[in-house]
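Read through the structures below before going on.
Coordinate-derived values only; no laboratory data. The structure presented is a predicted model; accordingly, all values stated were derived computationally and were not measured. Cβ atoms are built from the backbone, for glycine too; each structure is taken alone.
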Structure 1
Amino acid sequence: MKCKAIIFDLDGTLTDTLRDLCESTNYALRHMEWPERTMDEVRQFVGNGVRRLMEQAVPSDCEEWEFDECFRVFQDYYIDHCQDHTDLYPGIAELLAELKRRGYRMAIVSNKMQPGVDELRDAFFKDTISVTIGERPGLRRKPFPDMVEMALKALDVDASEAIYVGDSEVDMATARNAGLPCISVLWGFRDRDYLREIGAFRMIESPEELIGVIENDD
């Protein structure tokens, strides 16, 4: 069946958010007088939502109240600074414009907090992607299929008419759980060797490859 819709991950797929996430993480860690984390460490922590990111970033022996305080500081700081260094990856703006021109329906599903998703939607996607779903109360995060299912309903397409595009093991599992084929991008937070090791089937090196892959598979 012809592909009608594309469900995108956000961080590491459409937007390079790593520096802002790292700086927000370290701001919160400094607030608690804990050791900071490197960019490469934060890169590996990203993918399961910011709470899980911070759970991995804090000292393993911290108290629950200490974590709660650290996470609160992170959230407050990140909401105010989520666009300091974040930008679209090269070629993404052109890709989204061309996909829209060709009539594809598009959505974003992200484990990022919904306010952060909303900020980035308004900054980068308001002319191309109308359906943007982030972490919110009562909605299970990826890799559960709930976010994808909500996006498919909003786009009025069946799972058999859509593909999923992401950069991580969480995205691969999400696509599998939702019954969508997954295309893994190589410009994000995981490298080719890692993605191949965990079973990535289809990988692309640049955004301009995506349309060819989709339309050649029709």
Structure 2
Amino acid sequence: MADVFCAGVLALWMVSVIAQSFDGHQSITFQAILGNSLFYICLIMGIFGVIGFQGKSAIAIFHLQPSLFPKAACMGLLWLIITSPLILAAQVMIQQIFGSSDDSQLIVKYFLEHPDLKSRISVVFMAVILAPIAEEVIFRGYFYGVIRRYSGRVPAIAISSLLFAAIHVHLPSLLGLGILAVILCLLYERTGSLWAPITMHAAFNASNIVALILWPEAVTK
């Protein structure tokens, strides 16, 4: 019951974030990035706390032992190399449908409009370190795991992936992020260790940041 309650609270939070995106007056600031980072840390601690309250170890459940990292990380990088063309093709197709107007994610616009070191470091830390860890613990590790336990693998993949894509509140990226989420679920199933999707997620975000720095016009086109 503790897992069902916690997963329900997470689902309500996701729905509220998606609903707030329709406001149309959202913006990204340095303070917002810090606040979101602290919130992510609290979510991780809360999930680990709920699992610990049941007398279990989140490290063991998610297979986050340090000894498993090298092999799982290599699998994550390999899967990213193999599946990147599919994700990129989905993004290009959506751009063709919605046009090429500048409708970048807010975090992308913030990164490009704030070249100072403090802002760039905050975005890199959030995108490459904290977000991959937090989102994989939340979506693939915990939320997916709870749904899978009660409804099976396919509904769990569909629900967790849809919410993962939607919570980024960026319609042009919805299909690409949805495909990425499905791949991350399958990778987690294949390796059994959350290190693999964390690494793939972090590398995916890092490659996007590198592309933003080297080819900003192409990324935001």
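As an exercise: distance in nm of label points 7 Å out along Cα→Cβ at positions 44 and 76, calculated from one structure in 1, 2, equals 1.1. Which structure is it? For distance in nm of label points 7 Å out along Cα→Cβ at positions 44 and 76, the value 1.1 is produced by structure 2. Between structures 1, 2, the greatest calculated value of relative contact order in percent (Cα under 8 Å, 6 or more apart) is seen in 2.
When Kirkwood radius over Cα pairs in Å is computed for each of 1, 2, the one that comes out at 18.1 is 2.
Given a value of 2.5 for distance in nm of label points 7 Å out along Cα→Cβ at positions 12 and 164, point me to the structure among 1, 2 it was derived from. Considering all the candidates, the number was obtained from 2.
helix-only ellipticity at 222 nm (-39500 (n - 2.57) for each DSSP H run of 4 or more, over all residues; to 500) was computed and gave -23500; which structure, 1, 2, did it come from? Intermediate values should be presented prior to the final figure.
Working: 1: -13500; 2: -23500.
Value -23500 for helix-only ellipticity at 222 nm (-39500 (n - 2.57) for each DSSP H run of 4 or more, over all residues; to 500) corresponds to 2 out of 1, 2.
Taking 5, 25, 34, 19, 10, 5, 2, 0 as the value of P(r) over Cα pairs in 5 Å bins from 0, in percent, for residues 156-203 alone derived from one of the structures shown (1, 2), identify that structure. Label of the source structure: 1.
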